1. With FRET efficiency 1/(1 + (r/R0)^6) of positions 55 and 71 (r between Cβ atoms, R0 = 25 Å, to 0.05) coming out at 0.45, pick the structure among P, Q it was computed from.
2. Figure out for me which of the structures P, Q the number -6500 belongs to, where helix-only ellipticity at 222 nm (-39500 (n - 2.57) for each DSSP H run of 4 or more, over all residues; to 500) was derived from the coordinates.
3. Given a value of 1.00 for FRET efficiency 1/(1 + (r/R0)^6) of positions 39 and 119 (r between Cβ atoms, R0 = 35 Å, to 0.05), point me to the structure among P, Q it was derived from.
4. Which of the displayed structures (P, Q) returns the greatest value of relative contact order in percent (Cα under 8 Å, 6 or more apart) on calculation?
5. Once mean projected area of the Cα convex hull in nm² is calculated for all of P, Q, which comes out largest?
6. By the measure FRET efficiency 1/(1 + (r/R0)^6) of positions 87 and 127 (r between Cβ atoms, R0 = 25 Å, to 0.05), tell me the structure among P, Q with the highest figure.
Structure P
Amino acid sequence: MSRDDLAAAQAIAPGVVAADGGADAALANDVVPDAVIGDFDSISDDARTRIPAERLHEIAEQDSNDFDKCLRNIIAPLIIGIGFSGARLDHQLAVCNTLVRHPAQRCLLMGSDDLVFLCPPSLKLGLPKKCPISLFPMGAVEGVSDGLKWPIAGLNFAPDGQVGTSNRVKGAVHLSMTAPKMLVMVPRKYLVPVAAALQDAPARW
């Protein structure tokens, strides 16, 4: 996580909630979190002393990861997650699993190159022609699309079957899904329009 990451996210979602040791990363970038949520197995003692005690929310159970603990305790129209797509693939997969487990949340994960989010029931995206867009199912799901080079109508998506990676935009994109199981991935540089589209999407799961 960098200052640029934080600045880009805060321009859209100004409140900062740190997931456990993410508090140290925030402090290293001169941001004091509004809240820290997690099992507190990685936050430093220094961070604990620098952040007001009323902002520290320890959840001791070990049946969920810290990202899950955050998603189930935050109320916001849009959440932008930073620092959840690091070097460990197991952590990235767990985060994707968490996105699907909390479909009522509008959450956009910002990586170094890509944005990842759970597709709402209906979504319109204003992206330039030839922009790469990937659809990856986390469970059985079907959908219809406008504006994609390869339409998805009639396909039965599943993580162990049909997937929709490496598609391309050919016009105004409109996606509709039958279940909260489809992850969407687009380049990070479209953070602003994608965040706006997620907030404007008409329905939640």
Structure Q
Amino acid sequence: MAHSPMPLLTQQYYHIYNRGINACPIFTEHSNYEHFLRLYDKYISPIAETYAWVLLGNHFHLLVRIKKQDEIISNLEGLENLRGLNIEKRINQQFSNLFNAYSKAFNKRNQRTGSLFEHPFKRKLIDSKEYLRSVIIYIHNNPVHHGFCESPIEYAWSSYLTCLSDRDTSLMREQVRSWFDDLHHFKQYHLAIVR
């Protein structure tokens, strides 16, 4: 019997990740990455703050903090498909909406049918500052680990470059930097893993 995944609770941090079914590609061209990020902003930004992310050919990783219940309800107010759902179901429905919308577009573009992502998506509760830091480093160094590049600064489809930048962003960049004390130490922690 399959176990139900742990619910995503408000005001908690989670490492969320998933891959293509049977490890199939989920991103095959630049427009796929861009479209996923647009849909992510549409469906996930109303319910969660984002601290780190990476998109790779057949999988992705996210570090999010689920927002407060009243903020989520306010952000999602008026959405017909969410009326009557409790807060946990609303949160899960938003992730489901993201994956379904992306799968539909990807399948149409690539003339394929059926599931694109493994079900259910994976999630791990993060319960300490040390764990937060290690997940951020893990996410940003994932392209290095998989041989896409030699340093996270070389990979375009992650939040690492946004963390280094001063451009406007919805990423919780200042909080991320503060967990490493400052930008210099943020870089040093990431480079220590690469060496």
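What follows draws every value from the coordinates through simple rules; no lab data is involved. Small disclaimer: the values here were computed from a predicted structure and weren't measured. Cβ atoms are built from the backbone, for glycine too; each structure is taken alone.
1. Q
2. P
3. This figure was derived from Q.
4. Top value of relative contact order in percent (Cα under 8 Å, 6 or more apart) goes to structure Q.
5. The structure with the largest value is Q.
6. Across P, Q, FRET efficiency 1/(1 + (r/R0)^6) of positions 87 and 127 (r between Cβ atoms, R0 = 25 Å, to 0.05) peaks for Q.
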